[in-house]
Structure P
């Protein structure tokens, strides 16, 4: 019996681990299904408008933009206007809608008083390991800060920001139409031009939202440009505003995109 005891212990441990893994997989699948169902429900509640409004403002000094800057291909892209009123009836913390071409990112985003609640709660504010897409609690809801940050989990089934990993592929970069982010909030609609994408070991050095001087902001922007996996031939000036999309690549790394504001209404 003593000789068999180690074998029995190993079997018990193996069965326990198998059971735990099974529970985790079941929970993961269930959370994914809930997230997908939520999006199907929400898409029935929103109205998208692609027509360009009359009060559009170009935020760039076009005399300073180089001829080979992709800006000239993007500036004529229409803003997206999303009526958030029905979504706010479901979740009053709804603050906007974000879309990134070349990915599955096309979601309403929310904001609360911290950056942890929506890591484990969905749009209906129910517990969900898949979380939801949310704006940094420090940011103004109309993205008027120097660096506005939107987060979500990088789900393996490409929900939430799972497809943000696409920005690291050559096929994504080869299609210039992907280099814009469209955002709609209650008060304004905005168009953002991508200037940096990368994968990096966990750090918070790109999460600064306010700067003490133009020099500090310029140094920050240059750090982001230098870090990029690809050269987008785009400059960032002290007068610019940045939008950051951030998610986990794995437990030890992040995938990050930065874009600058080029048009609003």
Structure Q
């Protein structure tokens, strides 16, 4: 499928494949947070938008638009892709995207803040846009969690997006079943539970083999608890492609008039 980004200014959109790295994950002992594969894969599950210039934002606690202040390091970047502004009030800081996304029929775009990257004093607001038909632009909004000041550095991610089927929940039928109704899954889960308990105990007792192994890697490597391989399409990393120049449709690209 094609995910098309239409720039709406003469400046290239500040969009890139989402990063795997997080500062707080780097700072965990031996960077152990990256051992949690679901966490690491979620980080890079899509594309992120970053701000081209640093911004210091302040909120005094009021509901008026002027109660939120955004001071750009480079004032010339105002209204450019990724730049901050204040136009909603109620403690909301807004970032201009500067582009229009287009998806195939039936596909939406989920937009949220940077995944697993909390920011003190302010929280990202999520949205879902029907990008297969909508000619309307969207913004990325953050809401202060308390009066005060926050800082976004140049190059810092301020939004994260990826496609999602619009009829997803029409297709899903939630159902409760006892785990014993699926004996194979129960056996594998029970084997994992026993193995995990044993490994944790050996690690606690500083057993040499457990200390050397550091952590159980079956899920990370895509193996079942009994040692058999999991699905062939198991992913350790997600590699979204960067946006590149596409081909213009015939007759759509403006050109010079001939005399």
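Taking helix-only ellipticity at 222 nm (-39500 (n - 2.57) for each DSSP H run of 4 or more, over all residues; to 500) from the coordinates of each of P, Q, which one would give -5000?
Details: P: -8000; Q: -5000.
Matching structure: Q.
Tell me which of P, Q gives 209 when you compute volume of the Cα convex hull per residue in Å³. Mind dumping the intermediate values first?
Details: P: 156; Q: 209.
Source structure for this number: Q.
Given a computed value of 2.5 for distance in nm of label points 7 Å out along Cα→Cβ at positions 85 and 109, which structure among P, Q does it belong to?
Working: P: 2.5; Q: 1.7.
The read-out was computed on structure P.
Quick check for you: by Kirkwood radius over Cα pairs in Å, for residues 45-172 alone, which of P, Q is greatest? Before the final figure, lay out the partial values.
Details: P: 16.6; Q: 15.3.
Largest one: structure P.
Each value in this text was obtained by applying a stated rule to the coordinates, not by laboratory testing. This structure is a prediction, so every number in the text was calculated from the model and none was measured. Cβ atoms are built from the backbone, for glycine too; each structure is taken alone.
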